[in-house]
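What follows is a set of structures for review.
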Structure P
Amino acid sequence: MVNHLLKRAHERQRPILEPAPGIGLALSRLHEACGPARYTFALWLAHHTRGPVFWIAPNWSAAPLNPDGMTQFVNPGRFTFITPRRSEELLWTMEETLRAGLVPLVVADLPGLPALTPVRRLHIAAETSMRETGQTPLGLILTPSNGGAQGVESRWHMAQAHSAEEDAWTLTRLRARTDPIKCWKVTGLPQKPQLASYSAKIKTT
């Protein structure tokens, strides 16, 4: 019983990246972003971190980031783009980067859903960095469609909802360890984000 209480106390003290009130991602853990605006979600997180960002994507990817489009959210000069030739090297590269603890945000753009064992290894790598170096890197995997990777700390779906009057997005927290599913309409990115509760929910299978 004592060990259980100590573990829960440790989890409550874990630092959080909070790009807006109510949107919190535990550091030194692996999270997932999906949906057609998942790149926007990743850039929004990058806006709220300091230092370099490693962006890992297969070298056959058809949708590399456009520096001109990135500048609204973040200085492209902060990014190091890594393009492994083989799919199995994507998560290996992410794991090694998280373990080193030198980069506050590590993003991997995946062509499919990872298995549970690699996800667990990524959690361990990020937590090892926190324990051994004092750094708290955040890992984010970008997955197709509505995502569904097993074992992630949280899963977020983001989609465009722009109109003639404003730039807007719908953001849905599909999974979190301690929070329920919730949807928001998001405006004012990235400088002055405003969130309004949204009734529609993403259909999951």
Structure Q
Amino acid sequence: MQITPDKPVALIGYSGHGYVVADAVLRAGGKIAGYFDREEKEKNPFGLAYLGPESVAEAKTVLESADYFVAIGDNQLRKRISLALAQMTGRSAASVIHPSAVISPTVLLSTGILIAANATLNPLVAVGEGAICNTSCSIDHECRIGAYAHIGPGAVLSGNVTVGENTFIGANAVVRQGITIGSNVIVGAGCVVVKDVEDGVVVVGNPQKVISSKF
């Protein structure tokens, strides 16, 4: 389900990543009902109404007449809030696609995803629930992006790459064709990945080097 001009969308979270989402919503012709956050933000570049924390009872009333999108870059927090809101509302988050994105008609898109400005998704790509394909990333044929993963700005995934759930691929990272990257992985900015990556590790450098385990 993508945002439509007929129904406003409420943003969950409103800071750096939220600004990217708000811009994409407006450029796609959508309307923003306002934003939920723990507190009202002093910085409000899009002049959005503050709706309070998403955990309050009044939030359910707002979300009965508006779609919602979890505009939070952190994978684990985005997943936790998305699952809680899906349970509260009985429906998944809408998806936001910037009009400049290039997406093959054979791409499979789940719910609650962001396809940001100038992202390219080539044939037979599949993007899981709640994933982010950020600004100018390039995702080539038959890649699989797991739920709540985040492909950073300018990252390049060659064909047949698999990215596990909750994994973060840093800005301008490059992943060789046919590579499998596990779940809960961090790939550092500019990293060149030339062999498979196991779950739960942090890799950096060219070629990749494991520097730590997240868990």
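Computed quantities for the displayed model
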item	result
Read-out mean count of other Cβ atoms within 10 Å over residues 34-41, computed value 22.0, structure in P, Q	P
Structure with the greatest value (metric FRET efficiency 1/(1 + (r/R0)^6) of positions 82 and 122 (r between Cβ atoms, R0 = 25 Å, to 0.05), set P, Q)	P
Parent structure of the calculated result 24.6, given that mean count of other Cβ atoms within 10 Å over residues 66-73 is the read-out and P, Q the choices	Q
Parent structure of the calculated result 5.5, given that distance in nm of label points 7 Å out along Cα→Cβ at positions 50 and 178 is the read-out and P, Q the choices	Q
If helix-only ellipticity at 222 nm (-39500 (n - 2.57) for each DSSP H run of 4 or more, over all residues; to 500) is computed and equals -5000, the structure in P, Q	Q
Source structure (of P, Q) for relative contact order in percent (Cα under 8 Å, 6 or more apart), computed value 11	Q
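Each reported figure results from applying straightforward, stated rules to the coordinates on display, with no laboratory input. Quick caveat: nothing in here was measured; it's all calculated off a predicted structure. Cβ atoms are built from the backbone, for glycine too; each structure is taken alone.
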